[in-house]
1. For distance in nm of label points 7 Å out along Cα→Cβ at positions 65 and 89, find whichever of 1, 2, 3 sits highest and give me its label.
2. Can you spot which of 1, 2, 3 the value -18500 was calculated from, given it is helix-only ellipticity at 222 nm (-39500 (n - 2.57) for each DSSP H run of 4 or more, over all residues; to 500)?
3. Tell me which of 1, 2, 3 gives 6.6 when you compute mean projected area of the Cα convex hull in nm².
Structure 1
């Protein structure tokens, strides 16, 4: 099950590993993505910390970690083909995090709550 943050990242949780990407809404707002600065493996961040950076033809934006923990893997395909996020935002992951507190996942919005949230923006 996917959950969403207020900053428009999605995450899934399997055991203590969270997979993180950008929501379709975020990608629509950004436009064509031209660059993704991935976090370093081993980076430790708290929930909602800025952890990566993304640039598009319209804007530049931070990517925030929806769950605190340590980055254990990054999607290196995005170094050469950041447009993969435009092609399939909800299916393209950016990083995987070994979470320090799995209960944080429950603080994120489910799909229905997220859809209601973006309608208020």
Structure 2
């Protein structure tokens, strides 16, 4: 399973990915941290992402993706990461650490982390 950050989820749903990302996304089931759903709703609200979150198709697609909850382990781990970013990115990265799930992200700060397991080609 892969943990997708918010922008990778959007790119994956819109098939706006690199060949490497496409291989990774096709090889594993997708998962997201619960905060990604909030970020997605905010991006739609702010007009940065064009998606009808009320449509049955979008709801069906999102419901097929595993969602890891925000719990105390994730919250505590987010405060002990080896990088600083916005809180949502820290929670997404901490989800990967706590659950030992590789994260698919383009975020440079997260990609430089020595703690966060990152999605790699097989």
Structure 3
């Protein structure tokens, strides 16, 4: 299945129609239909990223992302983990310790999260 086919399938699964999705995205309907028929390779990268975010799809392989996490959160999580695995055990322990410390400070705590 091509990326365009995956996109179209997911659009129709989540929205009543391709037209409805185009309206929500602010993309001209004709542009979206053409991309879905001929392939998304000609679309602006930023537009594809926004579409994937709206549909909760990974923009690399178009696999489904968890519904409760935005694309930005997933990409940030991936970046953090890529850097974490480069560290030796001492570095990993230090990072976890620092995260615990910062988690105790209201200024740095995510909204709605309570410290343990």
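Rule-based calculations on the coordinates, nothing more; no lab input. All values reported here derive from a predicted model rather than from experimental measurement. Cβ atoms are built from the backbone, for glycine too; each structure is taken alone.
1. Comparing 1, 2, 3, the top value of distance in nm of label points 7 Å out along Cα→Cβ at positions 65 and 89 belongs to 3.
2. Answer for the origin of the read-out: 3.
3. Label of the source structure: 1.
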